[in-house]
Structure 1
Amino acid sequence: MESVLSEELLRSVVDLLVRLVESAGAVVIVVGAALGFVRFVAVAFRAGDAASFVPVRLDLGRFLALGLEFQLAGDILRTAIAPTFEEIGQLAAIAAIRTALNYFLGREISEEREELERQGEGKR
């Protein structure tokens with residue numbers, strides 16, 4: 001009886017943690033999107049050239065990557081207690097998709113950063 005109770009308690013605690021971690025990821029993404037939008041509008045009114053928007057995109061990309069990491073952490077937590085094969089398969093699919101998104105997002109951020117550095121060196 002005690003084992004069942006402790007397993008239920010553990011599941012409840014992990015479920016709460018999953019909700020907190022996933023909520024944190026959602027907050028990071030929403031805050032990043034809001035800040036990105038505000039900066040986009042400010043840059044659009046000051047200087048309309050495409051190069052001015054690159055720092056805004058880089059910052060938004062960082063928020064998105066961090067938010068995706070939180071979401072993935074929540075998915076991993078969800079399957080931490082006695083996962084079924086179906087849950088493991090779903091986690092693998094979700095992890096693969098989010099990892100691919102994060103990889104390509106990170107690569108784009110890196111390329112944009114290098115472009116900014118090259119532009120900065122060219123102005124000196």
Structure 2
Amino acid sequence: MLYRTVSPELIDHFRNPRNVGELPAPAVTVEVSNPICGDILRLSVRMEAGCVAEAAYKVRGCTASIAAGSALTELLVGRERAAMSLISRETVETAVGVLSNESKHAAALCVDAVCAILKVC
């Protein structure tokens with residue numbers, strides 16, 4: 001039998017998700033999806049003085065996507081626009097500990113959301 005190890009960080013973000021919800025205007029909100037697995041991530045960001053002052057998310061998806069969305073909001077707060085563009089799949093994966101190959105789509109979904117935010121901010 002094959003057992004997979006799930007990181008404590010992933011479990012923590014899944015059980016205690018941070019910044020769940022949607023921010024009101026003037027925050028920018030984008031929605032991205034993964035057509036293969038069907039996961040959907042809605043990300044809201046409020047910028048202040050060139051930095052992310054607040055971030056929130058909603059996700060319809062797997063455990064990994066829920067945890068990755070939570071971790072993403074924590075990664076975003078306090079970052080300037082240029083630093084936002086440095087968030088990669090590896091950055092998100094590190095924030096949730098480890099993702100199995102089957103769950104790496106969750107980190108890619110987060111990066112897609114950041115790219116979408118950067119296009120409209």
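Since every read-out is calculated from the coordinates, none of them should be taken as a lab result. Treat the numbers as computed from the prediction; the structure is a model and nothing was measured. Cβ atoms are built from the backbone, for glycine too; each structure is taken alone.
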Comparison of 1, 2 by distance in nm of label points 7 Å out along Cα→Cβ at positions 74 and 90 - largest value held by:
2
Any idea which of 1, 2 comes out highest on distance in nm of label points 7 Å out along Cα→Cβ at positions 50 and 98?
2
Given a computed value of -32500 for helix-only ellipticity at 222 nm (-39500 (n - 2.57) for each DSSP H run of 4 or more, over all residues; to 500), which structure among 1, 2 does it belong to?
1
With Cα extents along the principal axes in Å computed for every candidate in 1, 2, 52, 26, 23 is reproduced by structure 2
